[in-house]
1. Using relative contact order in percent (Cα under 8 Å, 6 or more apart) for the comparison, can you identify which of P, Q gives the largest number?
2. If helix-only ellipticity at 222 nm (-39500 (n - 2.57) for each DSSP H run of 4 or more, over all residues; to 500) is calculated from each of P, Q, which structure is the one that comes out at -5000?
3. One of P, Q was used to calculate distance in nm of label points 7 Å out along Cα→Cβ at positions 20 and 36, giving 1.7; which?
Structure P
Amino acid sequence: MKFFKVYEGTIKAMQNTPCKIAVFTDGKNIKVFQKAFYKNDLNRPNWARNVILEKNNINSIDNLILSYGFITM
């Protein structure tokens, strides 16, 4: 798997919680990880796979994330 892109934005449904989304691909398979920066972190690692976005192809993932208001880094 190779790193494809990182997106940065906020989750509006969670009171504008800052979030990052990292996309990895090998051309055929896609893995999407999401990290939310909660105000009360409690020292828990919170990178988690986003399997809902992984069901799409790489072009539609890019369009979906940008339509959510995230920007690329």
Structure Q
Amino acid sequence: MDWFCIDDKLLWVNLEQFVIKKERIFSPSSYVKTLSHFANQNEGSRDVYDFYEFMYTSKVFEKATTKELISMVYSFY
């Protein structure tokens, strides 16, 4: 988002709420990429990270590649 110089303070809040509400429309790979973008921007509330943790324990990422799993773990820390 920084590439486009978007200065809307509610952008990340709205984006994370959309991702949480539409929990089954994205592929597991897309969720990993979205989480990485949130982490790279130092964004994401505790709700979004709880959502990803719930999805992980619900076996959504069961077929994720090693690279995707490492990316998820790295995003949490």
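Rule-based calculations on the coordinates, nothing more; no lab input. Since the model is a prediction, treat every value here as computed from it, not as a measurement. Cβ atoms are built from the backbone, for glycine too; each structure is taken alone.
1. Numbers: P: 31; Q: 41.
For this comparison of relative contact order in percent (Cα under 8 Å, 6 or more apart), the top structure is Q.
2. Details: P: -5000; Q: -19000.
Clearly, the read-out refers to P.
3. It traces back to P.
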